[in-house]
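S.K.: Structures follow.
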Structure 1
Amino acid sequence: MCGVVGVFNHKEASKLAYLCLYAEQHRGQESAGIFSLDGKSFHQHCGMGLVADLFDQPLLEKLAGDACIGHVRYSTTGTSVLANAQPFVVNARGESYGIAHNGDITNSKFLKTQLEEDGAIFRSTMDTEVVMHLIAREKKGNIVDRITAALKKVEGAYSLTFLCKEGLVAARDPYGFRPLSIGKIGDGYIVVSETCALDLIDAEYVRDIEPGEIVLFNQEGIHSFKPFEKAKKRAKKCIFEYIYFARPDSHLFGRDVYPIRKGFGKQLANEFPVDADVVIPIPDSGVPAAIGYAEESGIPYELGLIRNHYVGRTFIEPVSEIRHFGVKLKLNPVREVLEGKRVIVVDDSIVRGTTSMKIVKMLRKAGAKEVHMRVSSPPTIGPCYYGIDTPDKKELTAANHSIEEIRKFIDADSLSYLSRDDLYWFEDEKNKDEYCDACFTENYPIMPKVR
């Protein structure tokens, strides 16, 4: 999962991109970058780490120009190394092009093999580079024509921004797996993965880019193209964006995230009630659902676990082993809230089950009399091929064990998951099919294609 940004026609383009990437940091923490155009020359900076650590005032001033694209990365295809940091930039026929991509190309391995057999040389392991090779090989038409021709060969999930001298281009795959929105600030335009980025810079939300739409921003204005309309693909928006990935203050797929996430908790309370003294979330993603559960059940909501928000990707562990050190580094129980209490714990999902097991043990050690786990999504039984880094099926506990077996493994007094029907509490029956929930059903819109 990644976050992308595009800025056009603003004198402080790179500074706006920096702030938008900062707001989208939750979508990727491995690397970040900005690629800008000042009318004559391109400027780029990419690095490993967090946005705030990679950019400062002097560096942003070097990223001159009134147009740029930016990216924060959490790797799903390709390793976490600098060569895979984006925006990915190439030079072809005397021109520079940059691309920032969120999603996964499901036929990238197949296409890469074909390109390599035809003499192409790759300098990264990202599926994004495949798209750039395809664009560079197109010789006819303007940049939108060449991007369109390339994307017609691509399958899978992509919400991307693309920058060259002809303008800023934004594109979303025909299924619309990943979000992409347009904002306006003064005479300039902003493209973002999430609207929380627009809020930070006081930009006005204009609209979502539609599934299968390509938008060109240039000096003549905004131009919309829908070259994939003939395919008549039904949208397959990722439901997991609502469950976990998007920030709760974002407006996504035409709806606000927070009330949907809170509603998951209310549905859980109605579907799986239990006598208890307190409801606590596993922060931060479990908070809205826990609030909803508490409101609906009438059981008090408390912060029974405190999260350390300043944990980096690496840490030094003492020589003498500390049990469950990784979880303790991020979460610490509040004994006063838990001691002698029957506790309902709300989390957004259970993947392998090992973290849930450690948390339950931590709560019991802090004095909880009973621990009842409630999960605000159905059991995860399949991997995601469209931009979320989930393990292979053999590592997914719900794909290999019954709910009762999982309950015993995590040592909870009870365990319940939100049903698929209640997952769509906010949607009309006729529109439930517009979401991808393959991680819960294994009904995949597109399967990966390999040679």
Structure 2
Amino acid sequence: MASSQAFKTIESNLPGITVLTPSSPQYAERRKIRCLNEAVEKIEPPAIAVPKSAQEVAAVVRWCVSNGVRFTVRSGGNDYFGRTVVDGALVIDMRDINYVNIAAEKKTATVGGGIIMKDLVEKLDVEGLLTPAGNIWIVGYVGWATLGGYGPLQHSHGLGIEQIVGAEIVTAKGEVASFGEEDERLEGIRGMGGNLGVITAVTIKVYPKFDILAGMLVYDANPETIRAYHAAVSKLTIPKPLTIHMFVMNVPALGGPHLMVYWTWADGDHEKGKAYLADFLAATPPVKANHVASKSLLEHYAAIPDHNAPWGGMRTQYFSSMTAPLIETVVKALETIPVDPMVNLSWSGGVPIDPAVKHMLGVGKEHVFVAGSYFASKPENKDPADDWNRELLKSAREAGRDVLLDAAHPGLTPLGEKSFQQILGAKAGRGWELKAKYDSENVFGLALPRF
């Protein structure tokens, strides 16, 4: 355990690097994170370092190692469980390492380790480019991409991990290292995040900009509609440009629970997309509302509200497909879904993964990503939502045992509920191998997933 004396001299030992202590005027603002759960809210990190370059990150890591100080790394600060603040641990706040360097051929871009998704989307848009991003754009890009990277372009362009073709990290020795596909550490970064080093930059694929055809389809959430929707979609061939994501949630403005389908056609041929949308609507039950429209990716994200629900969290499970027994779990959960409008159950359409991409995500093939949210708009609603969520995921695992993929999303799993092996599944052995080789002293022990 680091002594408090180390923090008393941190500023003088890290000259030129911004270091904030609880008495610093900027500390409270830099300390803010999305999670307001009581246990996390009380934690006051002894110091927050704000580096502006990979070299400054390296200096901070060397200081931490030499003084026995644990540290966390934060970019967006949107972890649902507040794990970027840990009692007694220094925070390395990456947000000032925020840049986008586009390669001359405009097929890749190198982005700073602290860039927020909003900044990335906007900067690429100015250059006539885009890249897959998450469902909302307030989150840190690197954390999102390296721990999976699900979003509205996942079926058309791939997950976030599939966009990463190079990286710059600070190693356990406090050295800056850059590498591409030739280095096995890139495989580790894709799914193990910062477990092998502080990620100070990633090089990612970028694409010529196009408008998307996207929006929400709203259906009733009665059992007959949910069953009929699933049966219809199961018979359809989903074309590559189309990503669909289903949510069952309470919508007070509409009078209760509804099935919401976020429908995204990620291709410039909108006439073809509209024709397929017509076929999709003809095959599925009648919609109550159709908000699908042409828009730029920038307009899409700008219209999505923050969804800031600081109390609660999520649990996830992977399945090889969404089966009728799993749909019955959804139907059953509707009987007891809490009234808080932030509580929901969601599942993706089939998510393919390019077999040529080496990664550490616990699933190595096409899969369905099931997530249960127990977010609450009021703190008193969190515990009932959590109880509902636990039972829901337990029932889903039982109902879907024939298609269960024994792995979970590393960033969306509460600490202590799944081991490292349970999160990485069949990739756990390879994970241990890489960790032992590149971080045998567990310098990056507070990265996700935790060993």
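Coordinate-derived values only; no laboratory data. Values in this document were obtained by computation on a predicted structure and should not be read as measured data. Cβ atoms are built from the backbone, for glycine too; each structure is taken alone.
S.K.: One of 1, 2 was used to calculate FRET efficiency 1/(1 + (r/R0)^6) of positions 138 and 266 (r between Cβ atoms, R0 = 41 Å, to 0.05), giving 0.25; which?
M.R.: 1
S.K.: Could you figure out which one of 1, 2 the value 3.5 for distance in nm of label points 7 Å out along Cα→Cβ at positions 218 and 362 was computed from?
M.R.: The correct label is 2.
S.K.: Which structure, out of 1, 2, was volume of the Cα convex hull per residue in Å³ derived from, given a value of 155?
M.R.: Answer for the origin of the read-out: 1.
S.K.: Now for a separate question. Where is mean count of other Cβ atoms within 10 Å over residues 170-177 largest, in which of 1, 2?
M.R.: 1
S.K.: Suppose Rg and Dmax of the Cα atoms in Å, for residues 282-393 alone works out to 16.7, 47; of 1, 2, which structure was it derived from?
M.R.: Source structure: 2.
S.K.: Assign the value -0.54, -0.80, calculated as log10 I(q)/I(0) by the Debye sum over Cα atoms at q = 0.10, 0.13 Å⁻¹, for residues 106-297 alone, to the correct structure from 1, 2.
M.R.: That value comes from structure 1.
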